[in-house]
Structure P
Amino acid sequence: MNALQEDAAYTVEDIYALPEGERAELIDGQIYYMAAPGRKHQQLLGAVYRKIADYIDSHGGECEVDIAPFAVFLNRDSKNYVEPDISVVCDKGKLDDRGCFGAPDWIIEIVSPSSRSMDYFKKLFKYRSAGVREYWVVDSERQSVTVYNFEQDDMVEYSFGEEIPVGLYQGFSLTI
């Protein structure tokens, strides 16, 4: 992801005005273009999404799980718009046909070479300050998952193949 060099403050309207097929996110009025995800990224995304959706469905969960491209108007303003790889939203009042207005409860980002600093730094801060409860960074290059449980002010790093407890759901864990 590369930020535009201009100092102008952009809004969600600028995101919607992008040419067909071009994707970008907006953080504090700055546009960050997104590269198309690779096959490995998409396979990992699908596998993780399926495990979460199956768990929620089989346990009669109230939360909804969505995959990118899914609009999250993070701060309920026109200066912040992100498309997390996976968003789990438990407050259905935040959802409408356009996406999620406010912080999802759980966000998972799958690192791509072009998104590394965004996922580990810029989004980490934005998600925490917006009220996301749990944030996972899945890094296939490092074969690791960094789990930030903001409610517990905790961060733990797991290796692929380890069971990772989901803070949002007691008794639920994922192995990536």
Structure Q
Amino acid sequence: MSDIAKLIRTIPNYPKEGIMFRDITTLLKDPKGFQETINLLVTQYKNHKIDYVAGIEARGFILGAALAYALGIGFIPVRKKGKLPGKTISQNYDLEYGSDTIEIHEDALEKGAKILLIDDLIATGGTALGAIALIEKVGGIVTETAFVVDLPELGGSKKITDKGHKVFSLCSFAGH
């Protein structure tokens, strides 16, 4: 897993001064690194009873779709407001820099469906907690959350576990 961390680029002072942005696009463009990332996630979840992988826009789509395909299950996109056609359900959530809204189709899953929620990174946890609330609104059960990168000092993983959900990550970085 340390090899995966080596493939993640750090961009200082983005999107604002003092932030060390962890950019997984360098991991995604590396064929072996991307394949190893998905293989590690498949190994983690192949024996879990999961009905769908839900991926948070945008990098969660890349990871989630590849993982769902490898596991032979469906994929649910969690999108920013106004991006999905058809009837949707919305959830507002707080970010480190403000607030936003995410949506899923109201018929995205069956009540009681077991969901693995995935995104590239967990920082303060706002987006993931919003996605969990959204999935629960339509009757889904989030069995676990998964991330490539955890920034534990920002407390997002703790917030998620405090709400009773499991958190799995492939690597972590100190600081912001």
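What follows draws every value from the coordinates through simple rules; no lab data is involved. Keep in mind it's a predicted model, so treat the numbers as computed, not measured. Cβ atoms are built from the backbone, for glycine too; each structure is taken alone.
Taking mean count of other Cβ atoms within 10 Å over residues 59-66 as the criterion, which structure among P, Q has the greatest value?
Q
Suppose you compute helix-only ellipticity at 222 nm (-39500 (n - 2.57) for each DSSP H run of 4 or more, over all residues; to 500) for every structure in P, Q: which one lands on -9500? The partial results should precede the final answer.
On the way: P: -5500; Q: -9500.
Here the read-out was taken from Q.
Looking just at distance in nm of label points 7 Å out along Cα→Cβ at positions 51 and 131, which of the labels P, Q belongs to the structure with the highest value?
P
Suppose relative contact order in percent (Cα under 8 Å, 6 or more apart) works out to 15; of P, Q, which structure was it derived from?
Details: P: 15; Q: 19.
Derived from P, not from the others.
Please compute distance in nm of label points 7 Å out along Cα→Cβ at positions 83 and 115 for structures P, Q and give me the label with the greatest value.
Q
Supply the structure label, taken from P, Q, corresponding to mean count of other Cβ atoms within 10 Å over residues 19-26 with the calculated value 13.4.
On the way: P: 13.4; Q: 16.5.
Among P, Q, the structure yielding 13.4 for mean count of other Cβ atoms within 10 Å over residues 19-26 is P.
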